[in-house]
Structure 1
Amino acid sequence: MADVATAIPALRRALAPGAEEKALARLAKDPQINRQLDQFAKAVAKATDLKAALRDPRVLNVLLPALGLPDAVGQAGLAVRALTEDPADPNGLLAKLPDKRWKDAAQTLNLKERGLEALRDPKMQAVLADGLRRLSWQKELDADHPGISDAMLFEQRAASVKSAYELLSDPVLRRVITGALGLPQEIAIQPVETQARAITSRLDLSKLQNPREVAKLAERYVVAAAGTGTGGPVSPLLALLA
């Protein structure tokens with residue numbers, strides 16, 4: 001279990017200017033990551049069509065983690081359907097999926113218009129390489145202090161949130177906000193309206209536009225995560241951060 005007292009300093013070190021660049025430069029030399037990227041490039045070069053590429057584990061094992069969907073690697077069918085959809089279609093699958101990460105990924109790739117060539121594009125492959133290395137760094141951080149990577153992403157994304165429903169639709173934002181506010185994990189079984197009310201009764205969402213308030217929430221979350229190993233709110237240090 002991580003040391004509660006070191007959780008906030010660890011988060012601040014990870015967010016310090018230059019920390020990410022240094023980590024990515026180091027991981028650019030990682031042989032395992034480079035093998036994955038090489039296998040990806042060879043697979044998309046030989047693929048007969050886009051759907052065949054998206055069903056290839058060598059492609060999905062890079063593509064989805066690099067785009068923020070590491071937990072979806074085993075969902076090849078959904079990946080084919082979602083990533084080839086038009087993200088601008090208000091009636092399409094992407095508009096109906098509660099997890100907006102799929103829409104973000106589809107927008108980044110633009111497979112609907114570019115097809116397989118998008119995956120073969122050296123510029124896109126560089127974007128994916130960067131994403132895969134960043135994920136590896138996040139895993140390193142979380143191994144020492146659970147929740148650090150979630151807290152970092154929360155600080156990046158929070159200002160774009162306009163409603164509690166947006167918080168709940170993003171797995172990372174959901175984990176951070178419920179952990180920071182002391183909401184039990186069991187709240188997930190409640191109707192989404194009940195979950196939204198639980199958030200807005202404890203947090204003025206306009207505070208998400210204030211970087212200092214966002215930083216406080218992120219720090220509350222990593223303290224909670226350090227106290228339980230999962231983000232559960234049990235540490236008495238949380239009271240000091242209120």
Structure 2
Amino acid sequence: MLKKILPAILAGAFAMTAVAADDTKVVRDAVEGLGPGIKVDTIAPSPMPGFYQVVASGRMVYVSADGRYMLNGNLIDLKNQTDLSAASWSATRKAALAKVPASQRLIYSPANPKHTVTVFTDVDCGFCRQLHSHIDEFNKQGIAVEYVFWPREGIKTTGGNDTPSYTKAVSVWCASDRKNAFNEAMKGGSVKAATCTNPVKDEFELGERLGVNGTPTVVTENGDVVGGYLTPEQLLKAVNAPAGSIKGG
């Protein structure tokens with residue numbers, strides 16, 4: 001009997017997989033067809049029947065399996081009073097940032113950190129400079145701060161040249177003493193021009209995919225976004241908050 005039933009089960013499973021693959025293609029085509037430059041990063045089943053959760057160009061939306069309907073906004077579970085979109089964003093950010101190696105970050109850490117945050121930063125950003133002015137206090141609180149670059153002007157100007165903020169970030173990264181160059185830049189000092197193989201463009205594009213739209217953007221170990229500038233007291237409170245309790249995403 002099992003020999004007769006198993007092929008039917010496998011055939012059904014294959015059919016369901018094929019349908020799911022067809023659905024995701026329809027969904028991808030529908031979203032990317034909304035305009036030039038829109039790129040779908042992920043498509044996943046949604047908790048809402050008949051819809052897929054789509055992350056595209058730094059936005060999270062919900063699209064029907066036939067590609068006809070799109071919901072733009074956070075998905076709320078009314079029964080459990082849970083923001084499902086925020087939880088999904090946190091998981092997405094956590095997984096993506098885990099792929100950025102320490103060798104591609106500027107790390108300021110105490111000997112035995114209790115918490116680690118990732119900060120998307122720009123060397124010409126006033127609030128980023130204020131945040132960095134507290135770096136010793138953050139470390140004394142047991143918080144490691146790991147910077148990745150997000151030049152607010154983007155990578156290229158409309159004329160196709162490198163933007164000043166991108167150029168300065170690259171110069172900091174390529175300096176013979178990277179941390180000293182970063183510290184000086186964060187005080188408003190000049191940075192000697194330098195070029196080398198660097199992660200700045202990749203980090204900027206990562207930030208765009210994760211919905212970063214300004215600096216500083218502080219992300220906890222759980223993938224929760226705290227927001228922008230924080231005092232040492234505010235950051236300590238944020239990193240000690242339960243996962244998912246921080247509003248962001």
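Every number here is computed from the coordinates shown, using simple stated rules; none is lab data. Predicted model, so just to flag it, every value in this text is computed and none were measured. Cβ atoms are built from the backbone, for glycine too; each structure is taken alone.
Among candidates 1, 2, the computation of Cα extents along the principal axes in Å that gave 74, 45, 36 used structure 2.
Out of 1, 2, choose the structure whose coordinates give distance in nm of label points 7 Å out along Cα→Cβ at positions 100 and 188 equal to 2.0 when calculated.
On the way: 1: 2.0; 2: 2.7.
Going through each structure in turn, the value belongs to 1.
Just checking, which of 1, 2 has the largest value of relative contact order in percent (Cα under 8 Å, 6 or more apart)? Don't skip to the answer; put the middle values down first.
Working: 1: 23; 2: 18.
Sorting by relative contact order in percent (Cα under 8 Å, 6 or more apart) in descending order puts 1 first.
Looking across 1, 2, the calculation of helix-only ellipticity at 222 nm (-39500 (n - 2.57) for each DSSP H run of 4 or more, over all residues; to 500) that yields -19000 traces back to 1. Mean count of other Cβ atoms within 10 Å over residues 68-75 computed as 16.1: which structure among 1, 2? Corresponding structure: 1.
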